[in-house]
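Participant: In the part that follows, the structures are each spelled out as structure tokens.
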Structure P
Amino acid sequence: MTPMPTSTPPVPKPYAERALGEDTVALLRDGEQAYPAMLAAIARAERTICFETYILRDDTTGKRFLEALMDRASAGVSVLLLFDAWGSRVSAATIEALEAAGVTVRAFRPWRLAGSLARSLARHRRRNHRKSLIIDARIAFTGGMNVSDDYAAVADGGEGWRDTNLRIEGPSAHVLEQLFLETWRRNRGPKLDPTRFGREPLPQSRSLRIVGNGFVRDSKRVRRAYLEAFAGARERIFLTNAYFLPPANVVGELVAASRRGVRVAVILAATTDVKLVLYAARALYPILLRGGVELYEWSDERVLHAKTAVVDGRWTTVGSTNLDPLSLMQNLEVNAIVVDHVFGASAEQLFLEDLTRCRRITFDDLRRYGLFERALSWLAWRLRLWL
């Protein structure tokens, strides 16, 4: 792959956009909206690009992004690319071409024996599950989308997976850059030019917060944000989570909210790339249904991969975090939280549109599950720490 001038596709209008103090936040549905916006931002980069993703493939979509990064690196932009060594599939030839163009590339925690086998396994179970792109510390993208043909629009030859990202323009982009740079340093990336990356933080909007799980085991920052929002809910909780294996305290808050009169509706992925997670999640269905929680399984032919929530039409989160043990206890994750009624109304509308592609689950559905499905659900739940 040789660096070449890249043409960027037209940028579709975002699903919603809202100014929040010094920040502007746009809600992007699927790769159809997110990918062109990301490529356009890369093409306009003047000084720095920081890009991290759990999954990076050198398929058609991956090559489009990588060629865009190579083009800016060849123009003198400092480009840092960090991909997870387990989640990604990138050829040695591709990495060689990136480095020849001036892109600084690092794989996050490639396998190597570090002391005892147990210590090595513990170290390598923590993956970098974040998906963040930061341009010049002023424009950033984050959410659930990796970089592969799975997320690209069907019209572009992709699979059109259902996912959600945010575009952030303003001081909060710098917070995402700082999270990236901390990971870069901890992953032994080369020392960076302080004249490009030594920026002073700027005041952020009170309506936008970046919450990241760091390197401390069982970091509870994202989980705590969810719990506080659910505990404070008064009218409704709309939750979409592709891999839904929440701990007892999250289940407890959802049920408690429902019992105090809050409408709690949860969309889970029946069309999924990890079917065992669905069977494990079904082990929770009786508890949630008895608690009055509305359960919906995504039944569209496209895979559901989004991780979002809206509480009372005011508190919205979009990010990389699944409500499962790996995201909440092990992985590096990041979520953006927006506290704003106008933005929240748009996020609720997106949830309700997704609801039309779902099938509601009732106790009658549970009674129809066969012996094999129930046994598989029981087994998958007990293996949830490894799914």
Structure Q
Amino acid sequence: MFRSPSFRTLISRLIIAGAVILIGFPLGMLAYLRTLAPPPPVPVKNIASLVEQSSSHDTTIIVGNKKFVIKKGTVANWTESYTRNYTGEKDVRFTDAIADYVSKLAKTANRVPVDAKFTINDGKAIILTPAQNGQELNVLTATTELRQGLLANKSEVELALEITEPAITEEKISSLGINDRLAIGESNFTGSTTARIQNIKVSSKKYNGFIIKPNETFSFNTILGDVVASTGYAPEKVIKNGQIMYEYGGGICQVSTTLFRAAIMAGFPIVERKPHAFPVHYYEPQGFDATIYPGSSDLRFINDTAGPVLIQTHIVGKNIYFEIYGKSDGRTVTMNGPYQYDIQPNGAMKAYFTRTISFADGASTSKTFYSNYRSPALYPTEPNPYQ
């Protein structure tokens, strides 16, 4: 049978509980306060002595498959003297010179990813150039890695590269949906010199297998790159500064003109196109050409289809062809022209053509492209300085 505790028993229990609380609370507080106490100070390393050690020998820097050497005594030149704020001790610290050094390494090591290039043959994709990963040296991260390696007195310091994959790889080609020939452009270069033919062949190869992504603006000059002897070009006639002169790459406009014709027939929006200064017989019919000159005139257009498109080039005899492959969205293109008018005895003339694009949803749009050619007699030929 349960009995309630007596009053005296209750009082005794309360006294005991109070004592436990009075004793336990200070002990608990003491333990808590100990957790809040700051940790013992960590001794600060003397950077000057560490730099002196690292600067006493050569240090090899490894970036990917390349090696660079920081010569003995160089590391000390990357520091400056200063006084620590809290301790008042004199020491050294690294300056921006170490980041500048890493930035120079980045310029050497960085590489943009390269998309795989391919061509279409009998409905199958043939790889022309395999894809290549890009790589980038993160200057901020690499500077920290280098600083830590030097202070650890390492004889070799490896800086990590960040790898970037290309958008178009051999594995992805089958999923691109490039099955239809959207357009073809053609021009004839009969009568061209050996040098001019060489420039046409060298430059046209740069565009063979090139992929233009959806909504991407294509730039002829960006793909063309440097036009110099070391990239395979020969000196030939170009129109520049109101005269005809010899420069490396004369004849490349045969390539840009042919691609312009293909882009027109594909129904792509033309962002930039400039006709030649005067009628050039290689670009018959007049009014359907596109001149380029790096840094001055470019050919630019937009792939406004839903998928990537492939450029394919080839030369047969004295004819050059540009074919554009992709996935058809049902658009059709018709051309009216080109027509020449206001033809003058001195060779000056004007020309135009109208392109009409009809889309699968029934919409259509038209645009007229104009060309104004001056007389060839206004452009004297300068002597060939390369002869």
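Participant: If you work out FRET efficiency 1/(1 + (r/R0)^6) of positions 183 and 359 (r between Cβ atoms, R0 = 30 Å, to 0.05) for P, Q, which one comes out largest? Let's see the in-between values first.
Facilitator: Values: P: 0.15; Q: 1.00.
Comparing P, Q, the top value of FRET efficiency 1/(1 + (r/R0)^6) of positions 183 and 359 (r between Cβ atoms, R0 = 30 Å, to 0.05) belongs to Q.
Participant: Assign the value 5, 24, 34, 25, 11, 2, 0, calculated as P(r) over Cα pairs in 10 Å bins from 0, in percent, to the correct structure from P, Q. Spell out each step's value before the answer.
Facilitator: Values: P: 5, 24, 34, 25, 11, 2, 0; Q: 4, 16, 18, 14, 12, 10, 8, 6, 4, 3, 2, 1, 1, 0.
Computed on structure P.
Participant: From which structure (P, Q) was Cα extents along the principal axes in Å, for residues 79-206 alone calculated, if the value obtained is 46, 42, 33?
Facilitator: This figure was derived from P.
Participant: Taking relative contact order in percent (Cα under 8 Å, 6 or more apart) for each of P, Q, which is largest? If you can, show how the numbers build up before the last one.
Facilitator: Working: P: 17; Q: 14.
Checked P, Q; max of relative contact order in percent (Cα under 8 Å, 6 or more apart) sits with P.
Participant: Using the calculated result 2.9 for distance in nm of label points 7 Å out along Cα→Cβ at positions 127 and 375, pick out the matching structure from P, Q.
Facilitator: Answer for the origin of the read-out: P.
Participant: Given a value of 22.1 for mean count of other Cβ atoms within 10 Å over residues 63-70, calculated from one of P, Q, which structure does it belong to?
Facilitator: Derived from P, not from the others.
Participant: Where does the value -10500 come from, among P, Q, when helix-only ellipticity at 222 nm (-39500 (n - 2.57) for each DSSP H run of 4 or more, over all residues; to 500) is the thing being computed?
Facilitator: P
Participant: Continuing with this model, one more query. Please state which of the structures P, Q yields 21.1 when mean count of other Cβ atoms within 10 Å over residues 175-182 is computed from it.
Facilitator: Working: P: 21.1; Q: 15.1.
It was calculated from structure P.
Quick note: the coordinates plus some simple rules give every number you see, no bench work behind them. Since the structure is predicted, the reported quantities are computational estimates derived from the model, not experimental observations. Cβ atoms are built from the backbone, for glycine too; each structure is taken alone.
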